[in-house]
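Read the figures in this text as sums done on the coordinates, not as results from a lab. Keep in mind that this is a model prediction, so the values were computed, not measured. Cβ atoms are built from the backbone, for glycine too; each structure is taken alone.
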Structure I
Amino acid sequence: MASMTKEQMAEFCKPARIASLVTLREDGSPHVAPVWFHFDGSHVYISANYRAVKLKNLQKNPSVALCVCNHERPYQYISFHGTAEVLPEYRPDIMQGMALRYQGPQKGPEYADRVIKRAQSRMIKITPTKVLSNTAPT
């Protein structure tokens, strides 16, 4: 298998794939959570409820890993390693795009509106420092 180009990574991240986000607990043990995500070509964004364990963990240690993979042959993946920050302002535009992608055109807009209006979520921005990927040969 070969590494993905930036264009291949962008294309691979378009479908509604569930990613695995790894944060570190206070004792150093990993916490893994399935998440929706948005990749803009440079950063990865995740929405999280303000009470989520992942947010508590990020307050102590901003180191994260996020793995996006498919579940059919040929197996492919992208693994982002880097640092995360909780943005001071929520990004409704990103939430709307994720909701549309994961919930579809009928349920997505309503879901995004509900999340945004409740104002109980925070937006996490991951800045990758290392990206590993594998793709099937063409």
Structure II
Amino acid sequence: MNKAIIFVIEDDPLAQAGIRALLDDTHDLAFTKAPAESDIEQSLCDAKPDLVLFGLHITKTRNQFLLRKIALQFRVLVFSDEDETLHAEDTLRAGARGYIMKEESPEILLKAIRTTLAGNLHLSDKMKSHFFQRIAANGSA
């Protein structure tokens, strides 16, 4: 069975190591990342990942621009410590296929990765409820 390639864009070395250990312990997911100080876009084209796990601070304009560019070619799951109620919707509009908080458990991260790989959106129950409440109140999300 071929493993799905998960390209991790994360500037925290400890988080990177944790994600690598988590993915290495699965039978269906493989970790890769850009070499240090390399061109992320070129590395993505070379790696041809099945999913990009985007862990950069989404509130920085340059990272928002990078997310938009990457999402045109690859499935992207945003992995962030920034409040999902403030940023998840914007990342979805930018092309991401899901948003997961860094505080979630490893099991939830794996579920989010597999959900996104299957072509579905991933949002926390909290965010799903938030969107449904807005729809019910306003008639639109």
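From which structure (I, II) was distance in nm of label points 7 Å out along Cα→Cβ at positions 30 and 78 calculated, if the value obtained is 2.0? Clearly, the read-out refers to I. Quick check on the output: 1.8 is distance in nm of label points 7 Å out along Cα→Cβ at positions 54 and 86, derived from one of I, II. Which one produced it? It was calculated from structure II.
Ranked by distance in nm of label points 7 Å out along Cα→Cβ at positions 22 and 46, structures I, II are led by II, which has the greatest value. Of the structures labelled I, II, which one yields -10000 when helix-only ellipticity at 222 nm (-39500 (n - 2.57) for each DSSP H run of 4 or more, over all residues; to 500) is computed from its coordinates? Attributed to the structure labelled I. Once distance in nm of label points 7 Å out along Cα→Cβ at positions 14 and 62 is calculated for every structure in I, II, which label goes with the largest value? Structure I gives the largest value of distance in nm of label points 7 Å out along Cα→Cβ at positions 14 and 62 among I, II. Given a value of 18 for relative contact order in percent (Cα under 8 Å, 6 or more apart), point me to the structure among I, II it was derived from. Corresponding structure: II.
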